[in-house]
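Following are the structures in question.
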Structure I
Amino acid sequence: MILCCGEALIDMIPTATVAGPEGFVPHAGGAIFNTAVALGRLEIPVAMLTGLSTDLFGQKLRRALAASNVATDLAITSDRPTTLAFVELRDGHATYHFYDENSAGRMIQEAELPALPDDVEALYFGGISLPVEPCGDTYAALCAREGQARAVMIDPNIRPGFIRDAGRFRARLGRMLALADIVKVSDEDLAWLIPGARADAEGLAALAAEGPKIVVVTRGAQGAIARLPSGRIVSVPSRRATVVDTVGAGDTFNAGLLARLSELGKLTKPALAALEAEALEEALAFGARVAAVTVSRAGANPPWRHELAQAAGVFGEQ
């Protein structure tokens, strides 16, 4: 099972009303939520470790996770409010304004962390849960506690406007990267983490020096490039798609990458340390394929496994 650790929130999406003025409609979302849902729809055993509210939005999130085969028995429940993210869409690209003070997701503490069952093979961290406190420290503590024995993937998904103390965030993230087996960043994330770094062999090597065995950088329409533990560089093109919007594209890519590595039996620390180029290329290509479906329709709406099978004829075709 893959355990997705991070935020589940409500995206308030601008929507035209019958009367004419634009309103906002609540949709279940969050970067880590999106990846968990995508994994569940791909029929990969998955659970979420997050802070869930007992309020009406928290109940909506719990129902949405269950509907996509995501277990929530490891979630930490409280009566604090659910995080809201008001979304602005411009030319298909989303800008977010977060309301997160004293929320159920943000306020989880290390003492509340549950023991993990033996069948958790990998932990996935990222999103807006890492830069804010106290949940950022809580997830870092979980990574430190479990990351020696279980595979760890991190997507920091850098949002500079959400980071109040860059120094503290960099230090926390640095401790987590030292335990990571996979880190996935966008080219913009890479430039923030390592000023001046580009999505080339030198930039990937600079990030790998922070600790992760495998570094993946997504470059939008230019596809993804990755560095193996051996130092070898591999790349895959993006999949052709009619883009409706890019909401959830990176989150879905991550799910596809994790799903295929799990199916190949490669989602363990020893296997990732010795990962072959062919296996990584296959996983990256599958991530791109799953993400292409997401960008072809509105919002973060990852495909179900049968939808991929219908589109490709046979599931697993690259």
Structure II
Amino acid sequence: MMSAHTNPGWNPGASWPTVKHVPVDEYRQVIGMIAQNVQADSLDDPQAFARQARLAAALLPAAVRELLLDFLVDGDGGLMLSGLEVGAISSTPDSPVDAPTRHTDVAKQSAVLLSSIVHLVGYRPECRGELVQTLVPIRSHQRRQTSTGSAVDLESHTEQCHNMVSRPDFIALGCLRGDRNAATYLLSARELQRQLPAETARLLRDPVFHTRVDGSFVDGGVPDEVRGPIPVLSGSWNDPVITYDEDLMSTDSPQHAAALAAVKGVWATHRSKVVLGPGDLFIIDNSRAIHGRSSFAARWDGTDRWLCRLQGLCNLAVSRFARLEGSPIIESEGC
């Protein structure tokens, strides 16, 4: 068995690129076995599903838990784990409604691995509050700025930029079936700041920006309103926090609008690119990076790209006011 000392990808002292790619082939079987401890249905009993995933995460090999902890503390936006078990899967569903995604090996493994660093949560207005979301191209969404679109690029954004109180800290995308033409892009706040003139970076720290509510949440009943003002960059200059949405964010100040446009320019030229294949798990630090996706040609013939998405909070208490007792589902008032 390859040890953490002989595989550079597992070196705990190594610097973090924006996307760190680590194969988990040597741990594939044990991760798959541990994930079988998650037997609750995430839709019927989300509380039990989240609890079982959290408990199972403690059984992960020490090297895997150490890698995830290092990503939590030192990462620069993205961690790609490749080589997970996929198992037998059906044709790609043409709709997320009643999709079998939550029952798959990939979904359970994704839940366990993500639960090593966060508490799983769902959001009632989005995907009916499902903990395990199904990301597949939907014919009627082809040109929409949503994860179920396909014919247009999904523009750069922080997940739930509009959500000021319970925005997910981390997102996990588990791939059941890939598409070589569908690229996922990532730009870290550190890299953005490095590429910007100092004055532009300073302007992005001014709380003068506003955002609209994401369309998928509006569809779920959240008011279509303007929120803010907020900064784009905040926190430490060495490890900045980013809040940004290319499609939904604006400002009334011409000077700050130019700074906002500069983010788009850096995104176009300095983003990192990954293409998810079966058995890949891409974990995104939602406070350290913005992400997006290229357009691709959906076929709706059962062979399209099929991902599961899970989200989580490092501190579950921040959402307590918006959850029913014991539930991991954040209700509309927390969005």
Structure III
Amino acid sequence: MDELRTDDAITATFTPLGVERAADLAIERYGLQVTGIRRFDTERDDTFRVSVGEQRYVLKIANPADDLDVIAMQLAALQHVAAVDPGFPVPRVVLDRDGSASSWIDGADGEPRLVRVLSFLPGRTLDYDRTTPEQRRAVGAAIGRLSQALERFSHPGADRVLAWDLQRLATLRPHLAHIDDAEARADVEAELDRYATVTEPGLARVRHQVVHNDANMDNVVVDDEGWVSGILDFGDMVSTAVVADLAVAMAYAVPSVEALADPAVDPWRPAYDLADGYVSTRPLTADEIDLLPHLVRARMAQRMLVNSWLAATNPDNAHHTLRANGHAIAALRRLVAAEPPNPGQGES
């Protein structure tokens, strides 16, 4: 297995592009009659919401260190999903005046950067504390449907070395040193040991394909009633285990730190509501079902390792990158101590 590159774009810094420049690009490159624009808070690129009257678009300007094949893969995947499952709510690729899905611009420091525009999916981001089991099952069903739509999709950009790919977890062991809390570091190290003996060998026995790989709460859009209405942000797409895609999503459904403090709270049940929905649209094999809880726990360790690494690399942004670590370590401890259910065992 390849070593994880420490010069990955995940740690690359850049000079942000100004809002006025972004508005000019929307007008000049895409012919959009901009009536409003605002920046989104993102970790590794410039992303803006562009208003054209009542219409909304997303203008994305890539990090200068981003892999061009990866960006091409993201655009191709969105076009593929729109073709094979036209009713599935993902952003649509907006072509520029020349009919291209992306084009080059000069960045704030003169460096070449890639720009593209996507349609905007209305709604609010998912909040698991405000969901019912049925709504969580609907999220899982949507993730399964997207996975099914991507089953026959392939692209050279998917064969990438990515810190957020669960099949690369073992390569993150050197970053244990960045976890300051000794008890948390020991818990993560124990999970890495379990990964080496159980999870990693299991990954060799299950299906692999290109998957979304990042259905966190910011990337799932819901309507006013709380029902899933879209999936965003294909930036972490990768060819990996099919079941890992579900495990990533489940990790975000684990109850909050405050809820986990109550020993009567089942740490697994909300996450397995997603699994129940997922298997209704894309059944799992027996090996994948067995692997699922191991991958959910592995994701918690992965969050601790990557976030601590990013905070050490860029201390000025540590408040942002470390914000999820409290939940990750509390969840890992409760998940290790509790027995997971099987998909399909939830309440009807």
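Just a few scattered comments:
- Origin of the value 4.4, where distance in nm of label points 7 Å out along Cα→Cβ at positions 103 and 191 was derived from one of I, II, III: III
- For -10500 (helix-only ellipticity at 222 nm (-39500 (n - 2.57) for each DSSP H run of 4 or more, over all residues; to 500), calculated) the corresponding structure among I, II, III: I
- Each of I, II, III could give FRET efficiency 1/(1 + (r/R0)^6) of positions 207 and 263 (r between Cβ atoms, R0 = 25 Å, to 0.05), but the derived value 0.45 comes from I.
- At a computed 0.5 (distance in nm of label points 7 Å out along Cα→Cβ at positions 215 and 231), which of I, II, III: III
- Given 20.9 for Kirkwood radius over Cα pairs in Å, calculated: source structure among I, II, III: III
Laboratory data are not the source of any read-out in this text; all were calculated from the coordinates shown. Nothing here was measured: the structure is a model prediction, and the numbers come from that model. Cβ atoms are built from the backbone, for glycine too; each structure is taken alone.
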